[in-house]
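So, here come the structures, one by one.
A short reminder: the numbers here are calculations on the coordinates, not readings from a lab. Everything quoted here is computed from the prediction, not taken from an experiment. Cβ atoms are built from the backbone, for glycine too; each structure is taken alone.
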Structure I
């Protein structure tokens, strides 16, 4: 598998399972309706595990433009490859969100809450204050990227999974995303990944979903700029501390 295809498939699985759990919790008449934040954050952590296991041996399993940019800033990844990785991640996120719509098609038709429908595809603030919202995304992404550097000893490359434990080596990253969601996710829904938010937001915009409301493009820059800024800060601090 090429690195491009690995990033695409890994990100697709991440979003299929991550957005899928939100659909299961929020849409009407699902088996998991109203099962809560713990279910959502746990499944997102496990979704990261799945994506990393599949893509890790071939691309290093960035699955996130912020990770890719952070590694490049730290000199751990070639800038020439950044564009292709980000394109693959965006396409994968788009496909994953589309598959969630296919999977829960009947339940989308039974749900009349535009806010719930939007939340399945992308993040949004609990309290809309752009200064604190972007601060939340910067802090969340900083924790993600900074800790990933130490989990992987500054390297996220093909055939090297964290801790050298094969598939089990993906578990620390899954736990990291889980705790970020539990501890820091209550303000903005912890995008911490520009592709995770933008790709599915485009799907929400394009799909003919009844009662879907707007795609909230006024907010869409927050989960793009915030995670990238957090990643750059994490990379620079990592370099200073090494």
Structure II
């Protein structure tokens, strides 16, 4: 009789090491840093998260800590330059400024505890009049922007959807950092309300982009052709978002 041969055991899958988290001091600015090891990584990559509030680093598995630290030391100047444009928004105060549909509005705290947040033109300046407690100023501005964003995006999304005969199931406003919008297979559209700070053509592009996904759930040539048909200024709008989008994410309304 031949001896029974046991099946060779597969080597146990190596569990990925949990990401390391630390705080990095960039010229006095304390930044949360996540360091993740990756089997397929061949070099160190470092990126700034949307909004400039955190850093994410990917390194080859098993890389020595001294190599990680040396990389961070060498890139202090690069980080300082890149993070400069994410300086804390000084505009969320009485007399400061906030963008609305691409136009700078001077913030005017009315001093009244009650009242609507509303826009006005005073002495030729665009003004955003905000009531309530001073410590709630940012929160009240955010609430106003969400309301304005919903009005714009619902109108634009339904307009574009009618033009391609695609039904929309629902539209929601969120404060996402990784994407400006999304579209599900069920026809649910989601948008970042921060887009209302961008110029109208950029808001229109975002609406057209997500509506185009109702027909093409991909980013292939047919999708981009449909997107451009809905929004002829697509390239300019994409360029604006690439240059300025992170600045909108950087504003802290809390």
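Values for this structure:
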| read-out | value |
| --- | --- |
| Comparison of I, II - label where percent of Cα pairs over 15 Å apart, for residues 22-61 alone is highest | I |
| With helix-only ellipticity at 222 nm (-39500 (n - 2.57) for each DSSP H run of 4 or more, over all residues; to 500) derived as -22500, matching label from I, II | I |
| Top of I, II by FRET efficiency 1/(1 + (r/R0)^6) of positions 46 and 182 (r between Cβ atoms, R0 = 25 Å, to 0.05), largest first | I |
| Identity of the structure behind 17.9 (criterion: mean count of other Cβ atoms within 10 Å over residues 126-133, calculated), options I, II | II |
| Highest-scoring label, criterion being relative contact order in percent (Cα under 8 Å, 6 or more apart), among I, II | I |
| Which entry (I, II) yields the derived value 1, 5, 11, 12, 12, 12, 12, 12, 9, 5, 3, 2, 1, 1, 1, 1, 0, 0, 0, 0, 0 for P(r) over Cα pairs in 5 Å bins from 0, in percent | II |
